[in-house]
Structure I
Amino acid sequence: MQKTQAPVTVIEDAVRLACRAPSYHNTQPWTWIVDADGLQLSVDADRVAATDLGGRQALISCGAALDHLRVAMAAAGYESVVEYYPDPKDTKHLASVTFTPLNRVTSTHRRRADAILSRRTDRLPFAPPSDWTQIGLVTRRDVFCHDVSAVDVVSQTDRKTLAQASDLTEALRLYDSAYHAEISWWTAPYEVFDGIPHSALVSAAEADRVDVGRSFPVVHHEERRREIGDDRSTILVISALADGRRDILGCGETLSAVLLDATMAGLATCTVSHLTEVEATRDIVAGITGRPLPQVLVRVGRAPVLEDVPAPTPRRPLSEVLRFSTV
């Protein structure tokens with residue numbers, strides 16, 4: 001424990017915030033262990049979705065949680081030092097993290113941590129982001145994972161192609177019973193600590209106004225954001241620069257950075273991954289960006305400030321995701 005150089009309560013609070021990271025169908029496929037060498041992050045193989053072939057989405061989810069952890073620890077006054085894949089024989093062990101005190105905690109550190117709690121996945125239509133050039137989501141290299149990922153903005157010219165690819169994804173999976181069964185499982189209406197609650201889903205009419213989005217079971221309620229009309233979000237594509245596990249994990253870290261940057265800028269976001277889960281549509285996305293390994297997309301735009309916000313999506317209790325090793 002001495003090497004962590006951070007109180008247990010601080011680590012617990014940081015892990016709790018880290019677990020607010022988005023994950024594939026809110027599966028939360030991570031486990032954390034505090035031991036004598038620091039804080040260990042591993043992928044929880046039991047929580048990798050059956051349709052997540054190769055575990056790519058689980059790695060992206062864990063990468064987002066890892067970046068969230070760094071943000072939370074920085075706000076608490078600690079810099080995180082990450083060793084990736086410390087045991088070459090254990091590919092489930094993703095990172096070992098130790099902590100050193102920061103000289104100063106800035107207001108930006110605190111605002112970024114606050115963004116973790118205010119960020120949510122919003123599947124409704126967005127108005128276009130205003131003053132996009134000043135947000136710096138793409139040009140600020142410091143918020144992205146160095147040398148393993150890249151972020152591209154989809155042009156309005158390519159938007160139609162992307163929307164057609166989104167429709168194609170659904171068509172290719174129309175008779176995939178395993179896929180639809182898993183979607184139904186993770187969107188079940190009963191109260192749980194994981195999965196996607198019905199409050200986070202949209203009606204059929206609302207879904208029809210979002211051209212690039214996964215088809216979830218629809219819910220029945222009054223149509224929202226009629227004043228916005230069809231979705232006019234800006235769409236970002238996060239791509240890996242190589243096909244190694246470290247690169248895929250890094251795309252998750254970049255996803256976290258993009259989402260938090262957008263939240264700090266007052267923008268709404270929605271992570272979109274169905275386009276990269278099917279080879280045919282993944283190739284279409286790659287053709288748009290010119291990068292062969294797209295991993296995840298993000299819709300970014302404006303949502304009405306005064307509208308009712310659904311309750312936060314559920315998370316597993318800390319006792320289920322964090323434990324302390326005495327070895």
Structure II
Amino acid sequence: MLLHDSPIKIFSGNSNPGLAEKICSYVGVPLSSAQVKTFSDGEIAVEIGESVRGLDTFVVQSTGPPVNNNLMELLIMIDALRRASAERINAIIPYYGYARQDRKVAPRQPISAKLVANLITVAGASRVLTMDLHAGQIQGFFDIPVDNLYASPIVLDYLHKKFKNDLVLISPDAGGVERTRAFAKRLDASLAIIDKRREAANVAQVMHIIGEVKGKISIILDDMVDTAGTLTEAAKVLKEHGSTAIYACCTHPVLSGNAIQKINDSAIEELIVTDTIPLNHEGSTCQKIKVLSAAELFGEAIQRIHNSESVSSLFI
């Protein structure tokens with residue numbers, strides 16, 4: 001429920017208009033008018049179609065594929081709102097691109113996640129609302145408030161209804177153990193870890209499993225699926241080790257390259273994702289993919305931000 005007398009304006013770029021419409025439906029306001037188009041040479045042009053002077057504005061824009069186009073759309077929309085005298089500009093970024101480049105892992109490499117944070121801040125954003133950052137420390141890359149929501153309430157609700165017992169939650173790498181342990185605790189399930197060695201970017205070789213999976217339903221948990229190489233290799237090894245059924249959950253379905261084909265050909269029975277990134281035609285017709293909407297969670301957060309209420313209870 002919106003409490004402030006001043007109206008709220010929610011705008012959308014071209015990355016995820018479907019999610020923006022669902023968020024507006026939850027909040028109870030129409031999607032505000034904005035034209036976001038591309039010139040023949042590739043330049044992006046934005047025109048805000050209504051007055052925002054002195055108002056609280058929200059821009060819904062994931063920086064998923066095509067990443068650079070969507071990022072530029074976000075930056076230009078923020079700049080347009082700033083120059084139109086919006087009181088506050090909240091960047092709603094369901095999927096934060098470049099998040100995997102959060103540190104230097106070799107000499108002479110950039111920290112692109114920090115660069116993107118600088119761009120968003122300098123463009124004029126007052127606040128950032130995102131979901132399941134690949135690395136939590138990215139919040140510290142910003143000099144403005146950042147709220148990092150978690151998809152866990154959405155996914156856990158679905159898993160509670162679908163499964164009853166004999167579950168084992170699988171972390172695809174050591175970095176995801178904390179998140180996977182939290183899920184396992186709430187589902188009263190056991191925990192296993194996949195030890196893998198990454199030979200090159202976007203290429204993963206599964207080595208072995210730490211934990212017992214034989215005779216159990218395995219649920220692989222990750223924050224994103226890109227090429228699906230890690231995911232499908234993990235499913236193969238879990239099957240070899242006696243899992244009775246294999247499912248997977250991720251927040252962000254990047255699904256680049258031939259990821260959909262890999263999933264179709266794999267032992268995975270169902271891949272559970274959210275709509276932070278819209279699926280392409282191939283993904284939307286894949287019978288193995290189940291999409292859960294994050295719209296209500298984002299909508300609730302937007303209402304609380306607009307009303308100057310606490311959003312901490314959403315961080316579970």
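No value in this document is a laboratory result; all are computed from the given coordinates. Quick caveat, the model's predicted, so the values are computed rather than measured. Cβ atoms are built from the backbone, for glycine too; each structure is taken alone.
Summary of values
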| read-out | value |
| --- | --- |
| When relative contact order in percent (Cα under 8 Å, 6 or more apart) is computed for each of I, II, the largest belongs to | I |
| For 0.95 (Rg/Rh (Cα atoms, Kirkwood Rh), calculated) the corresponding structure among I, II | I |
| Computed 12.2, 39 for Rg and Dmax of the Cα atoms in Å, for residues 233-296 alone - originating structure among I, II | II |
| Value 3.7, calculated as distance in nm of label points 7 Å out along Cα→Cβ at positions 161 and 217, assigned to which of I, II | I |
| Ranking I, II by FRET efficiency 1/(1 + (r/R0)^6) of positions 9 and 257 (r between Cβ atoms, R0 = 41 Å, to 0.05), the structure that comes out highest | I |
